[in-house]
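Each structure below is given as structure tokens.
What follows is calculated from the coordinates using simple rules that are stated; it is not laboratory data. This is a predicted model, so every value here is computed, not measured. Cβ atoms are built from the backbone, for glycine too; each structure is taken alone.
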Structure P
Amino acid sequence: MSDLQHPIQIADHPSQRALVEAYLNRVPVEPELGGSRIAELQAQIKALLIEKDAVIIAHYYTDPLIQALAEETGGTVSDSLEMARFGNNHRAQTLAVAGVKFMGETAKILTPEKRVLMPTLEATCSLDVGCPSVQFNAFCDQHPDRTVVVYANTSAAVKARADWVVTSSIALDVVDYLDGQGEKILWAPDKYLGAYVQKNTGADILMWDGSCIVHEEFKARGILDLKKVYPQAAILVHPESPESVVDIADVVGSTSQLIAAAETLPHEKLIVATDQGIFYKMQQAVPYKELLIAPTGGSGATCRSCANCPWMGMNNLENLLSCLQHGSNEVSVESSIGEQAMVSLGRMMDFNHRR
């Protein structure tokens, strides 16, 4: 990694917050299920997975009930990179992707011959919503000299315009590699992850102005106040968080990297600044440690996301069962877009394989 060489540049374009808030207002509140209903749904889903030759691919941020069921039935609970790889390699002909829409699209692009179902197609992501393909294409057209690197949290159409796709687990390595080749970067959509990458690589990066509504709400002051209560606790932070939060972290990393860090750190208490859904797998890894969710701030619509992605929360056992029963919410990607997106996704997969 090189020292900081280029000032951080964030593109000047209209804010997408109104779009994000409009989507947030459509997120339903799910009723709680009783124990007998949960057992009934689990049994039905297990039977359908066998009948439909299907497997559950779940993200760390989904409901622990879905994560547990994925584990019990030979599926996976993982970050977006491992989700993509798992679906690509698994023999099942139907992939039930529990997460947000870009994850289903990625699975379909990588395995177009398979059927990809999701509990709901309404589950999106503020980074995806806040980076519409038409505006993003115009942004790229204005900077044709830059290599386009987009975060996985984007639509298929945005990936189709990109030269590279990255996840948070490989973003530093990819940009460091490209910087070593003398390439200037156009980065989208997360400005905080982009700033973290730029600071640690020294690369020349022009950034789209996007953010994750969950990670943006973590506040350094609140975390430091909690640290005063638990002075021996380590602070684990996802790089989609604001720079002030990243700066006070003991460990900065992707979801899978944070779980690995929880295992290797000697601390008995961990303050975790990412979606609370990660606690299911993290607590499995370190059952003897105490996990503390980092405090958040915010008001208005964004407060609905405090340490929990409202769109991830749209995945539940009932709509997972429904999509398997009826083959509903099937993910489709226009072939021309899928073929173009496969180029940038293929580079991501190949790069990770070489590491």
Structure Q
Amino acid sequence: MTEQTIKAAHLRIKDANVTDKLIQYIKEGLAPLGVNFLCLEFNPGYNYRCFPELADGSFGRDEARKVAAAARETGICIAPLFMCLGHQGWRFEKNALLKAHPEFDETPHVPEDGDAENTPDLEFYCHSWCASNDDVYKYVFPMIDEIAEDFGAEYFHVGMDEVFSLAEITCPRCKGKDRAELFARTVNILHDHIVKEKGRKMIMWADRLNHAEAFGYHAWEGDIWGTWRTADMIPKDIILADWHYDMNEKGFGGIEALLEKGFTVLPAGWRELKQTRYLLDEALKYAASAKEKGHAGSMAGMMITCWSEANVDLIDTLLESVKAREQNEGAKDAHGIASSIVYMAEKLKDYKP
């Protein structure tokens, strides 16, 4: 698959009742368009058999096998996504793992009933698991393996975006440790398991590897605390999904920097067609420049993300919009996402990494 251009869509899945509509979306919407890669995020909404007490969703093995079979029939590769380290819940709320095992929480002193509305994101954004407590992998690895095996997955996406709660001074294990080293340690542990042990290809979001100040990025698409140094501490065979959802008059120089370091980069857009066009055009320039300069890295293609939890109505809207080859300039909803998918697939039709 890595020799092909990746034309990818992303969906967040939780409930089994979307299965039939998702299969229809794959067969009638994505495949005819030439989309060949679908990233399905479970955050962590999966009906786990390994730890039923951590199940947070009705979508499970039976649904995964049906969707995987439909995808294989149409030549679409499915990459499951399981959020690692950061985003262990949303804002103050914790996910099932941290609720069941508070010993893994990097910020256990932060209450779930905190005032999210009046707390700045950079003061507290989301819970993370403790990067120094390796007992977490007794739960994380079986959950990752279960999802990957249920889908027969060649690729696995480990998330790792927007990790703000890291090396906290209130954590007895992490206090005084270097953020980049902690982040890299987590990446390398995941890589050892997913790539070296299980033989899969690993994908992760790239934002923590981007030096925000150097490239004119904000604190979400780039790092402002030194975690960006991780890029020199992790294997280069990790595919970096580098998301950017806003216009930037300086361009997206972090893509070229990652290509120069030897990574395979997968730029990721979202719901605004104008921004998707700009991001992809800039990325293609960096890819061409990297080839001319002999950099080891390559641009694999592009991914279009969808951050609303998928229900039947959402998938149906995406399906109909994609089938209509919609190019909606003003939409910033499902129609904008579908428009970005259509544009991306057409633009990359003849692109070769």
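So here's what we get for this one:
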read-out	value
Which entry (P, Q) yields the derived value 24 for relative contact order in percent (Cα under 8 Å, 6 or more apart)	P
Winner on distance in nm of label points 7 Å out along Cα→Cβ at positions 171 and 315 once structures P, Q are ranked, highest first	Q
Comparison of P, Q - label where FRET efficiency 1/(1 + (r/R0)^6) of positions 75 and 243 (r between Cβ atoms, R0 = 25 Å, to 0.05) is highest	Q
Among P, Q, structure where FRET efficiency 1/(1 + (r/R0)^6) of positions 91 and 291 (r between Cβ atoms, R0 = 35 Å, to 0.05) as derived comes to 0.50	P
Which of P, Q yields 2.6 [distance in nm of label points 7 Å out along Cα→Cβ at positions 187 and 259, calculated]	P
Structure from which -13000 was derived, helix-only ellipticity at 222 nm (-39500 (n - 2.57) for each DSSP H run of 4 or more, over all residues; to 500), options P, Q	P
Of the structures P, Q, the one that 19.2, 55 was derived from, the read-out being Rg and Dmax of the Cα atoms in Å	Q
Distance in nm of label points 7 Å out along Cα→Cβ at positions 203 and 307 - highest-scoring structure of P, Q	P
